[in-house]
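So, here come the structures, one by one.
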Structure P
Amino acid sequence: MEIKAKKRSEIPTQHKWKLEDMYPSQADWQKDVDALSKKCEELLSFQGKLTSGQALADCLDKLFEASTIVGRVYVYANMKLHEDATISESQGLAGLAQTAYVKYSAAFSFIQPEILTHSEETINNFIDSTPGLGLYKHYLNDIMREKAHVLSAEIEAILANAGEVTGAPKNIFDMLDNADLKFGNIVDADGNTVELTHGRYHSLMQSQDRRVRKETFTAYYGSYSKLINTIAATLISSVKKDNFLAKTRNYNSALEASLSGSNIPGKVYTQLIDSVHCFLPAMHRYMAIRKRALKLDELHLYDMAVPLVSEVDVQILYEDAKKKLSEGLAPLGEAYLSAMNKGMESGWIDVYENEGKQSGGYCWGTFSSHPYVLLNYDNKLSDLFTLAHEMGHAMHSYYTWETQPKPYAGYTTFLAEVASTVNETLLMDYMLKTTTCPKTRAYLIVEYIDQFRGTIFRQTMFAEFEKIVHEMADNGQPLTVDSLGATYRGLVEKYFGTGVVIDDQIAMEWARIPHFYTAYYVFQYATGYSAAVAFNKRLQTGNPRALEAYLGFLKAGSSEYSIDILKKAGVDMSTSTPVNEALKVFESLVEELDKLV
């Protein structure tokens, strides 16, 4: 029997997100595209005229009106594409949205340079003397902080208009990865011929049949190997683009440029890598436990996803997953649960995989819409945790959009991964507390350990790879298929240890990581998980002040700097303490697992 991915039309309506909540039809979407052109003209009418507080206030009001429209236009078009990337009409919508976004970016590119022609004293006087401008105080202070990195209006306009060009590496990779790459078929443990897809890769890698795991691993990376030179050229172009833009804006490095936007101290990045290195012996110990539990002479990289407790077959249907999630998140309070459950029943979520659908999972949406969640749910325990993770993002957006005005209705990626992983850790602790079966407990501990492994260790390894390759390019060292592969393989050897056989295919794993096209993003999964463990510990006490502080964090948006928002809620990420404390939890879980299996 051959099992193929379903067509979009075969997915039940109740399991699809309701994009019509954003635009009832594509004609309505086109109206906003047309309206955006007028908004851009209105913005441009302020060019050269930001000489008074009132002019500045009026200009910023127009800016955020346009921002609301372009956000809705861009998100809708790309979510249509992500439903099924093989539909040419959706590809066209995404292209038009990108063009509209670039036009919008060019229209407001003069604003920051003109603001920065004023002194800090003048801007503060504008704020104090102009009704309505006080709303933008933090926004304006943040611009003044970046004064050394904002260029002339002419250069800013050029860079804005180059957006489609600088975005090309990511767009090319996305099309290769989601539309063009085919991975062939695998014969599963039951003798079924199964089409290998992004969504099925992890499920097949969990197979108890080692032949299935090895063939899946080989076929998956074999598909990337056929395009490895093209993908290498794409990633190298992206790295060079990052370095070029950083130097153009007078940053010392792409890392500094990336962190500066959120005012994150550079030591947060380096402290993370240093802390994880200190706890690598615990990771290596876990590898030894895995090898022993699986009764293997050699532990390979295709043995990492198979459950160690084979007698426990955890299958969770989607409806059961929603119920389990509500039970696990009880420490977040009735108001949180009520809003979350209503969202899950109201078209927020696109549940199942279909042909051409974006792989993985994410949460998106805009200030003028409700949150949306993309899943590729496959009834696995990991899918339950993906649901928890993405609903954490959704509820962070929900609370922020309900609380903050448009200028502060977003939040930095440094904060974004905190709320999602708070949900994951609360759910896991609930499941560990409520299980009475020793085998199930061992299974869950392995899953918990693997959350740490995938979120802190793996993402930090990715972060270290990004740092190395950007520095290589910056120092004039050649980036090639071979140098990328050697660098990546060396890190895998360091993180997994000598007890694991490093299969040759892993040297090209960098070729399948979409986050590498958004430079220095992934470290925030690790810092976010660490902060989440700290919040989890506080929430589990049942102290109403802890819940109030956490909900305050969810509502804060970008009204203050990220480090300060977390610190106000009780977690200080400017120190290494949260990361080290989280890794101590990992260490204790490995210790317990060693006694259980």
Structure Q
Amino acid sequence: MHVPRVFVTRRVGVVPLLLLLGAAACEGPFEPPTGSLELRVTTVGVDLDADGYAFSVDSGASQPIAVNAVDSIPGLGIGQHNVTLSGLAINCALGGSPSRTVDVRTGSPAVVTFSVLCNPLVGSVHATTATSGMDLDPDGYSLTVDGGSTHPIASTGSLDLPNLSVATHQLTLSGVAGNCVVGQPNPRSASVSYATTTTVAFVVTCNASTGAVQVTTTTTGTDVDPDGYSAIVDSASGSVVATNGTVTISGLSPGAHSIALTAVAPNCTVTPPNPRAVTVTVGATTPVAFDIACTATNGTLRVITSTTGTSLDHDGYTVLVDELCDYYYGCYYGWSEPAAVNDTVMIAPIPNGGHTVWLANVAANCAVAGANPVTATVVAGDTTTVVFAVTCAPAGSVAVTAVTTGVDLDAGGYTVQVDSGPSALLPTNGVATIRDVPEGDHAVQLGAVDQNCSVQGSNPVTIHVTANDTARTTFQINCVSIHGTLRITVATSGANIDPNGYTVTVDYSCDDYYGCYYLWSEVVAVNDTITIPNVLVGNHTVELMDVAQNCAVQGANPVIATVLSGATTTVALQVACVVR
């Protein structure tokens, strides 16, 4: 049996579709939505790109845009697009990537910004000079750029010229001495490129334009000039030449010149003529020889010591020549030489003229016959003799012993002297022996005794000396302490007593050099006693410091305390405090 089909559902769907097709046929063809792009270019700096830049969208055709401009690109499809900026000059740099991706939407335009920085369109030139030959230009040359600015450059040196515009420049080397020639071309071109250095080299050749003289000195004789001479050309500044030496003076103009040898010692004579005429030839060295003869200015002093008698001086003598005194060094001698009791001493060189000669360190039992010192006249180139005759009497020795007791002994010891003779050092507890003491009675004196020490018994003492024997004496010295003890007590009464206590200072003083200082400083309680040992004997200033404002020291502050040897001195300080 045939069952008919039912198309109800399909019909329901067909009717709306037909309606939609009819409506579309009435409105026209379909167009997709679009958007726009705004391109912004900002350029800063100097020497901006004169012809601007180029941009393209999605690899399309390049379009021009100015260095500072805003351009609008409409009708772009919705979605992402690529924008590229190109055509930048060599001296300009883009901040960021040259290609940017932008998302275009309907409505407001999408914005793409490019920022460009342009640097000065310049480069530099490195100019060099190399000069060879003779009589080179001493003050160098001048380098001029494009007939304008001029710069000094050494005859063999270099010069950097920065910040030159990118172009071809003309460099001219001038100021060249007449005997020098610059290799061509001059001027020469230098093509400057951006941010690079172009090197331009000038080669200069100089021919001789001057000559020289060679001065030679030959010196004979004695006591020749120790510091040489000075060779002077045409009264100009001199060149030093040794007493037997050679010096070359160059850079002299051709023609006649005068050469003089000066600074010659008074005892030396230059063989005439002096000065001498000389002709200088270009490129040549002309020799000039000077002969100098010197005579003696010094002599020799011979000192003879002749000693007779007994108990001869055991350590000999000292020969002294010419005592000299000045403010800085005090007094000293021109020459000082040791001499045995029978000896010959040669002293040389000594300038000619009168000199004073002493025989010193002669033992007490010996005497120089005749004058001492004597005046000796020294003759140049000769030997002058001085004889000292010494006679020695029988003598013995004196041995002095020091015995020191007590405390605070003298660490440096004492001095002991026989009659008015030289002093000898005597240890605090020790023995000193004085030799070459003549026979007979003598006074022995102990000196350099500290104030806290005293000699027990006589000082000086008299002893008798026998020839070839040792007389002995002993000094007893007793020393007392140079220190004592200082006891300081503090008593405080009243109310609101300072809980921090005070500071006791001993011998507090101030001056411009050291500032303020003290012998002793110690913190003390408000009711306290402190003991300071090993305080030097004598008067000391004791002061109570750091006292609160509501408290006052009763009586003097500071006070003077007298410290006695080996004793304890007490200082009592009273402080009263009140309520504030």
Structure R
Amino acid sequence: MNILFVNFPTLSPENVQVCFTKKPTPYMAQIPLGIVHLAGAIKNLEFIENIECLDYCLELENGPNYGNYQNFIDRLADEIMFEPDLIAYSINFSTQHDFFVRTEKRLFKRWPNSTSVAGGTHATNVTLELLGTTNLDYVIRGEAELSFVQFINNIQAGKVDKLCDIQGVYSKFHNSLEPLKISEYADLPDLPLPNWHLFDMERYKKSISETFLYGSERYSCSIMTSRGCPFHCTFCSSFTLHGRKMRYFGAEWVTKMVTQLNEEYGINEFVIQDDMFTVHTERTLEMLSALQGLGIPDIGLSVKNALSVNTLNEPVVDALASTGLETAYLAIESGSQHVNNNIIKKRVNLKRVPDIIKMFRERDVPTVCFFIMGFPGETKEMIAESISYAESICSDWCTFNAVKPLVGTPLYDEMLSEGYIDHTPEQWNQTAYGLREFDTKEISAEELNDILYEANIRINFIQNYNVKIGNYSKAAKMFKSISDQYQYHVVALYMLYICSKGLGNADASMNYLRQIYSTIDSDPRAANMYAKYREHMPDITVEIKGSIDTSSDFRSNSSTKIAQNLELKEQVIEI
């Protein structure tokens, strides 16, 4: 049997289109954990002759070589030297829906006799829609290590009529009114190690940088050490795939995987994609101790989906720092306790956050706190309270995003019932966090976007904590990473000017001053940004001649990240 996996970029359709004309700035491809785990589960089946992956995600970094979707899809497919018996599509993020639809049409024409199946979080949550509107034969809902093996075994044995007897497997002929089930969960420590060999690890390990400040030369790879999350945040869809009960791979299993990544690929920074890595203190300390005991030189750690404030204490913070935690991403979401408890239902203990930040700062680990706003029922006053709280906690950085409803979440159902959104592919494709496209009863999209971006400029740049305390070198590294990626960002350039003055470097400060004037004069986006925030830059006096080109908006709804590293749960970090 020949099996072909298909991996898609996580960008919105508009941003994928941009990638065909210029390299994305920045764009981070991350190893698809769902595929590597499934490929690991089937790699020892004797009747499988070929397992390969059409990796549209990684190759998108070379988008200009292809020019458009059709060339991109077809030319990569030309490289497959066999006719697949099974095409397995991974659709984890809703932003991948459009790319899947385009690809599935073209691959169906190329290989009409192949059986096709899809899985992943998004596929789990729009199963019937996928089966009813595409040529897709099957969807496997939920985690699929057990069901996928059964699925392939049945195909090999000619038992196609038994495929939908497997828990979580549905076909385009499904007509039952019974609620859809997800696949049976495997005992995680019994699973084989992921099949990393399926991917170009040399490219993947160089395509992602987890460093917020220091420009580390570490090589990174995503891993999971547990699945599940016991919390009930209204905006998160992870529970639809992994459930709410915590399940663990175990320290021995994880250390084998980490050792393999280090010895075979030189990986020394491990990006933990668990939804709730620190939920169990004793287990967290055991896992971190085991990683430290491997003796990997210059080991680094990142917890991409952010750390739960309620689960952190000094021993855990100390262990994280000792295992090379690059940056502490803290999932706060709202600085209003009412919103946190009753609307988001995350129930973060906001009083603990300043002490947690202090613990990390004492260990020289920078903190980035995540805030999302614009929930139904969240008033302008509550948003203002949240922003004031963000200003008070002295984090190294804060991110401010408008919440987007992910299909499968209570938030999605609520916004659907309120008429704010439609249950359509167009809605699914626009779920990367960032700017808001629709109004709610409480606030318009335009006003919310302005409030959030103003908070970003004021708290992260003008009133930056490290600038306030005179830590100009640390602050300059943040601003430099932004100005390098977004050369029109005059506020970042202005803060570099301020930092250079603070460091007593007159030549550097004058160079930044010249760069600011030159950029405003030559780039409409810079002129727009200066016109909006000039009150924050009193040392700059520019007369803008003529009208501002309002189409040159400096705010982006694309997958932007601070220092190329702050993507999580489809979240977009606006700078």
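All of the numbers you see were taken from the coordinates with simple rules; none came from a lab. Because the structure is predicted, anything quoted here is derived from the model rather than measured. Cβ atoms are built from the backbone, for glycine too; each structure is taken alone.
Annotations
- Test item: semi-axes √(5λ) of the Cα gyration tensor in Å, for residues 230-389 alone calculated as 53, 15, 12, pick one of P, Q, R: Q
- Distance in nm of label points 7 Å out along Cα→Cβ at positions 302 and 542 - structure with the largest value, from P, Q, R: Q
- Of the structures P, Q, R, the one that -11000 was derived from, the read-out being helix-only ellipticity at 222 nm (-39500 (n - 2.57) for each DSSP H run of 4 or more, over all residues; to 500): R
- Origin of the derived value 12 (relative contact order in percent (Cα under 8 Å, 6 or more apart); candidates P, Q, R): R
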